[in-house]
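Next up, some structures in structure tokens.
Derivation of every value follows stated rules applied to the coordinates shown; laboratory data play no part. Every value quoted in this text rests on a predicted model; they were computed, and no experiment measured them. Cβ atoms are built from the backbone, for glycine too; each structure is taken alone.
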Structure I
Amino acid sequence: MKIKTKPLTTFLTKVKMAGTQQITECILKFESEGLKIGANSDAQLSRVAGSLNKSVFKDYEEIGNVGVNDFDNVIKVIQRFGETLTLKKEGNLLTLSSGGKKVDIELVSEDFIKTDVDAPELEFDETFTISSKQLGDIITDVQMNKDAVLSITTEEKKVKFNNTGKYKFENEIDALTVKGGTKVDFGQPFIDAVSGLTGSLEMSLKVDYPCKIVERTDDSIITIVVAPRVSDE
């Protein structure tokens, strides 16, 4: 089975998330439709589900489940190869090769990987689209502060983003699909979970409820669910 290295590592890096929400272990499921990954963050404050289309691969093979830990370094190992990568699974080894270079990665039994099988059933009050650039700019504003809380509030046909801290930014975007009346707060887990996403994003909200962010590209679909920050009061 062959694939270009860049689209594979791009997908895996997005699914891995970052910082406090980084995934350290997961099961790579090479199924009939392509590569699928579903896992909770170690902190249990976010969950990701991603699927990479088999059309991205050359000579795709349905090789089943591949359990990995040390996920960040596995991605770095993949990045050490050339433009096109060959993957082969034999027993408890995943072999990667390109040109005259190859590496064997020892796999982990699925029984030792703590991850949910199914995504939670969630219902939302508001859904809108936002570009990754808009969300990235908002996150950069929030990060001008330390330990800031990001509040997302819907009004009729608009969404406002406000943060606590010394530098209190307000960003407003048009969102013709929202009716207003929803407010939910998020902390650092939200930033760490979504910071790697690109393109157009779909966000779904409900008061004091997890947020769902969906990124769709020609190659993949990635869905991230992040827990809200609920006041102790």
Structure II
Amino acid sequence: MSIDRAWPRPSEQPKQAAVDPGAARRLLTAPTTSASALLAAAKNVLGEFTTWEPETLWLECERRGLEIPESNRAKLQAALALVLVPSFYCDAVVLEKTALAFDHVVTNPGALEEATASQLAWAVKEAGRIVAHHGDAPREFAHEPAAYAAVVLHREGLVVAPEGLAFAQRELDRLNRAADSGLRERVSAAWNALDKTMLATWPFNEKAVDVQLARLAAVELHVRDRAGQAAAELAALS
């Protein structure tokens, strides 16, 4: 069964006979549950809740004997914000906090806490799935999130943006203008030719192109791991 079929549609009421309520409760209280699975689990337990005030949501969970970890509260809040407003796609701070929350980090709203390239790439993938599930068209990133992502990629030494962060490539090129002008093209070609099923065991060496490929592989493997976890969690709700 696909992830989309496992995830209840917003227009449907939860079918209690087809859902293991224990699975939803376990996902809501496990601190490393993915944001998409938390939304689905909360819907199974609470019904339509996306327009509730946060206080109402937490009180209702408490009333039902659910102790929601802080990391899950942060993920649910970030996921609900995605459903209700598009700030993730136009505000660098929202992008940062969402990426950290989706990677199980309890953030400080008043401080800058730079996300990693892997965290950003997973957040973009997870956010796209959440937005699409709720019936919204794909959204494009504005300049501010693109510039933020480019700075993160630049600091991590990347010259090619990972697939999910391709919206930051132009800004990344600008930051890397002093680097080897042909490196990006060589890395792009090598990455496109690489057998992606072998990323975890590929014998990358210390040459410039392979160093870049290893960095891209680390991001891809992180996203793949998180996506696999989310798929398994959503499947548990079907």
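Comparing FRET efficiency 1/(1 + (r/R0)^6) of positions 67 and 211 (r between Cβ atoms, R0 = 41 Å, to 0.05) across I, II, which is largest?
Checked I, II; max of FRET efficiency 1/(1 + (r/R0)^6) of positions 67 and 211 (r between Cβ atoms, R0 = 41 Å, to 0.05) sits with I.
Where does the value -4500 come from, among I, II, when helix-only ellipticity at 222 nm (-39500 (n - 2.57) for each DSSP H run of 4 or more, over all residues; to 500) is the thing being computed?
I
So log10 I(q)/I(0) by the Debye sum over Cα atoms at q = 0.18, 0.24 Å⁻¹, for residues 75-170 alone, computed for just one structure, reads -0.88, -1.21; which one of I, II is that?
Details: I: -0.88, -1.21; II: -0.75, -1.34.
Structure I accounts for this read-out.
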